[in-house]
Structure I
Amino acid sequence: MLGYYEGDRLRYAGKVGTSFDRRTLLGMPARLDELSTPERPFADRVREVRSHWVEPVLVAQIAFTEWTRDGVLRHPRFLGLRDDMTARDVVRERPSALTA
């Protein structure tokens with residue numbers, strides 16, 4: 001599951017399940033198990049039926065086509081984990097206004 005911070009609130013941005021390389025895919029379950037928490041970290045309601053909540057500390061680089069009207073990512077693809085920033089640094093980027 002993906003999220004970004006809006007102030008102190010972690011907002012739900014959808015989920016990603018594609019483009020993982022074999023090494024990451026095999027190592028991710030153990031890594032997520034270490035971060036397990038019984039409480040939902042998102043401020044938003046999440047409709048995933050079978051959720052495994054984890055502390056929001058991993059940062060992933062995600063490619064996507066656009067944001068939906070519901071505020072989730074359309075066609076997200078996993079590009080890799082990042083260690084150059086913290087989860088609190090992740091915010092929703094807004095397109096800048098174009099000037100003529």
Structure II
Amino acid sequence: MDIQFVRDRITQLRLQKGISEYKMSYDLGHSRGYINNISSGKTLPSMTEFFAICDYFGITPVEFFDTQQINPKLSRETLALLSQLDESDLALTLTNIKRLLRK
């Protein structure tokens with residue numbers, strides 16, 4: 001992982017949320033170009049700002065760096081709901097997931 005990963009990940013998560021760079025900058029309490037400066041490579045967020053960015057996306061820092069998860073918030077919510085299913089419903093859900101992946 002490198003600095004470019006951080007920039008790309010912020011962009012990926014921002015686009016998934018459907019938020020402009022300007023809006024995200026404003027929502028985080030920064031000037032209009034704050035997120036653009038990160039995305040373009042001019043700067044990186046401080047640790048405090050990194051945690052604020054994670055909070056903004058509703059994810060943990062671990063989820064931010066998990067390259068296996070395209071949408072970590074959705075994955076976490078799905079897992080939380082799956083844990084509430086009984087064994088037969090969980091088995092049925094697994095069957096459906098496997099069927100969907102055969103496309």
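Please state which of the structures I, II yields 18 when relative contact order in percent (Cα under 8 Å, 6 or more apart) is computed from it. Comparing all candidates, it corresponds to II.
So helix-only ellipticity at 222 nm (-39500 (n - 2.57) for each DSSP H run of 4 or more, over all residues; to 500), computed for just one structure, reads -20000; which one of I, II is that? Don't skip to the end; give the middle numbers.
Numbers: I: -4000; II: -20000.
Derived from II, not from the others.
Please compute mean count of other Cβ atoms within 10 Å over residues 21-28 for structures I, II and give me the label with the greatest value. Evaluating mean count of other Cβ atoms within 10 Å over residues 21-28 on every structure, the highest lands on II.
When log10 I(q)/I(0) by the Debye sum over Cα atoms at q = 0.12, 0.18, 0.22 Å⁻¹ is computed for each of I, II, the one that comes out at -0.42, -0.95, -1.45 is I.
Read-outs: derived from the displayed coordinates by stated rules, not from any lab. None of the values given here were measured: they were computed from a predicted structure. Cβ atoms are built from the backbone, for glycine too; each structure is taken alone.
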